[in-house]
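Chemist: Down below are the structures I want you to see.
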Structure 1
Amino acid sequence: MASQMTEISVDCHDPERLSAFWCAVLGWVVIHQEPGLIEIAASPPDDAALLEAVRSGPVVPTMFFAQVPEDKVAKNRIHFDVSPVDVPQEDEVDRILALGATRADIGQSGEESWTVLADPEGNEFCVLRSLAPGHFSL
């Protein structure tokens, strides 16, 4: 079997603020915290069940927010995409902006179906089309 993606690490100045932002965006919870490092996940882990799940197939990775002294200086080389699941895209963009995101211009044309935002530390991410009933169907 190949390796499994189990964690995503984000360098930041303020792990408390950034983890709180992403918990609010994703509906996740803090599962571990120590000075300068916070881990969030979709749900609190049951270690034995998580180990079995990782060994048997893909799992939703956790996110680590690690405090670093350096500033973000360029456009992200990798970014997150989020998809609203129960509201229209525009409503989700408004909700995330109210949580502390800002609109980001990374050279998009204005014709994109997604909206580019930046989290409170300037990390770009996209809000994709809504997957809510009535907005997306197979």
Structure 2
Amino acid sequence: MRNDYWLAERLNQIWMLLFPEVERKNNVVIRFKGRWKNKFGHIKKLKNNDTEIIINSMFKDIKVPEYIIDLTIAHELVHYMHGFNSPHEKMFKHPHKGNIVDKELVRRGFGHLLRKEKQFFRNEWINIFNNN
């Protein structure tokens, strides 16, 4: 079942396996929230200095492949490591300028999933979104 506990386990696995050198400098919480057509997730810093990663709650639907969730988590972890909404030193002025997130994801072995994500978004996402 895809719930917040399951999501936290995915975050921990992805962090441990694919981002092991990225220090967890504060409490990072992750949860499903929202229903967005054009946004898969976001990261923000909370008032208590925790970092919160939000994943589109539509991704609870089993029709959404797990790799979409994994890629979204990895995307937000790249923001975290780049110092956006985290205690890490900010490495760039803008979070997406020059495709820095995608370049980092490719460097970490997510290139094939980025291509699959584009196909999913073009061919399947709108039907899932409209039917929920």
Structure 3
Amino acid sequence: MNREELGIKNALEARKMSYAPYSEFHVGAYLETAEGNGYRGCNIENAAYGPSNCAERTAFFKAISEGKKDFSRITIVGGHGEDSLEFCPPCGICLQVMREFCNPKEFEIILARNEKDFRIYTLEDLLPQGFGPENLG
């Protein structure tokens, strides 16, 4: 199994844990560290909407809370219902979280519908003029 297949398989497993009773849009993510460790995340909705959390941020926050801050790629799967998958790009907030911890030119974002149908982008592709820590100095 190659890295893309491994990421997609883990993102699909993470999606099964999604809590999305309001939108019924279920998302799973699999974040990989430079060391080769992986962290799953799913979206978690809330009736008040504001406290909801995306799958990507769930994976990042899990990894960061365990001391990891060097990431290589994230794989994302999502769609309405149980079996419907579509290409699901990260929202702006998730892209900004990625920008805080990842090199825009090197960090890969894989959007997948299944193990054979996926697209690979860099963070810079999806956030070309991103604001990062270096902009504060």
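Derivation of every value follows stated rules applied to the coordinates shown; laboratory data play no part. Keep in mind that what you see is a predicted model, and the values were worked out from it rather than measured. Cβ atoms are built from the backbone, for glycine too; each structure is taken alone.
Chemist: For Kirkwood radius over Cα pairs in Å, for residues 10-89 alone, the calculated result is 14.3, so let me know which of 1, 2, 3 that is.
Modeler: That value comes from structure 1.
Chemist: Given structures 1, 2, 3, which gives the highest value for distance in nm of label points 7 Å out along Cα→Cβ at positions 42 and 74?
Modeler: Biggest value here belongs to 1.
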